Structure formats: structure tokens, C-alpha cells
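Asks: Down below are the structures I want you to see.
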Structure 1
């Protein structure tokens with residue numbers, strides 16, 4: 001297990017992730033992280049908006065399913081713009 005944490009590939013990946021370097025793997029990690037955070041935020045927002053009306057569990061499930069529908073395209077578009085700006 002210690003070989004995984006001391007591998008040069010993982011060190012390079014974490015360094016590029018922390019420094020803000022945009023490549024295919026870091027962009028994929030940012031999209032996954034944004035999706036997870038949007039699902040959490042959508043669940044909380046759904047509970048605040050419709051929790052009393054349709055139930056807290058159902059509104060949290062709907063909020064967590066519908067929130068990434070707006071976040072994923074925005075994150076992908078933002079990463080494309082950042083990639084274009086950093087290449088110039």
C-alpha cells in the first residue's frame with residue numbers, strides 16, 4: 001500500500017492538481033468533484049424548498065438528481081475556456 005502513495009505518478013498527479021495545471025486527468029477529477037458537490041447542494045436545496053410539501057427524503061433525492069444537470073455543462077464550458085486562456 002505504501003508503494004501507491006510514494007509512486008512518482010501519484011506525486012505528479014497531485015502536484016498538477018494542486019498547481020492548477022489543466023490536463024485530461026485533472027479536468028476529469030474537477031468534473032467529478034463538482035458533480036458530487038452539486039449533488040450535495042441540490043439535496044440541501046431540495047429539502048429547503050419542498051421538504052414540507054413532498055417529504056424531505058424525496059425532495060433531497062430530486063434535488064440531488066436535478067442539480068448536476070446545470071452544473072456539469074457549466075463546469076465543462078468553464079474548463080474549456082480556462083484551457084483556451086492558459087494556452088495563449
Structure 2
């Protein structure tokens with residue numbers, strides 16, 4: 001099933017930009033998904049298995065490097081955002 005997820009990560013530390021940028025960079029390692037970022041969130045689309053795997057890996061990696069954080073996610077099943085690759 002195609003799926004789009006909108007993600008916002010909130011690091012529980014002062015150096016939040018580093019954490020957010022690392023989280024997004026980890027998401028972008030997956031070629032099976034497409035992603036777009038803006039100042040409020042990151043949207044990723046693809047097969048549900050690929051989307052969930054990317055989120056799980058990015059969150060785990062971010063937690064291991066930076067500690068606790070909050071991830072807010074919205075999911076739209078059976079939806080594929082017409083977004084190009086992240087720049």
C-alpha cells in the first residue's frame with residue numbers, strides 16, 4: 001500500500017538543528033521513498049513497508065546519537081505525494 005507520512009522531530013536539547021538535520025539525512029538514505037522538507041515538517045512517500053522502515057531506522061539512529069526526542073507523525077494511507085526528491 002502506498003503511504004505518505006508527515007514527520008516533525010523535536011529534540012529535547014538546545015542544539016536542535018543538528019539533531020533535526022541528522023534525522024532528515026538518515027531518512028534520505030532510503031531510495032525507496034521520496035521526501036520533501038520545509039520549515040515545519042518532512043513528508044515522505046512510498047510503499048508503507050519502506051516508509052515505516054525509514055522512520056524506524058532514522059528514529060533509532062537519532063536516539064542513539066542524540067538521546068531523547070519527540071517524533072510527531074501523521075499518516076495518510078493509500079496516498080502517494082507527488083513530490084520530487086529532496087534537494
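Asks: Could you figure out which one of 1, 2 the value 36, 22, 21 for Cα extents along the principal axes in Å was computed from?
Replies: 2
Asks: Further question on the same structure: Match the computed value -31000 of helix-only ellipticity at 222 nm (-39500 (n - 2.57) for each DSSP H run of 4 or more, over all residues; to 500) to one of the structures 1, 2, and report its label.
Replies: 1
Asks: When relative contact order in percent (Cα under 8 Å, 6 or more apart) is computed for each of 1, 2, which one produces 24?
Replies: Going through each structure in turn, the value belongs to 1.
No value in this document is a laboratory result; all are computed from the given coordinates. Computed from a predicted model, the values in this text were never measured in an experiment.
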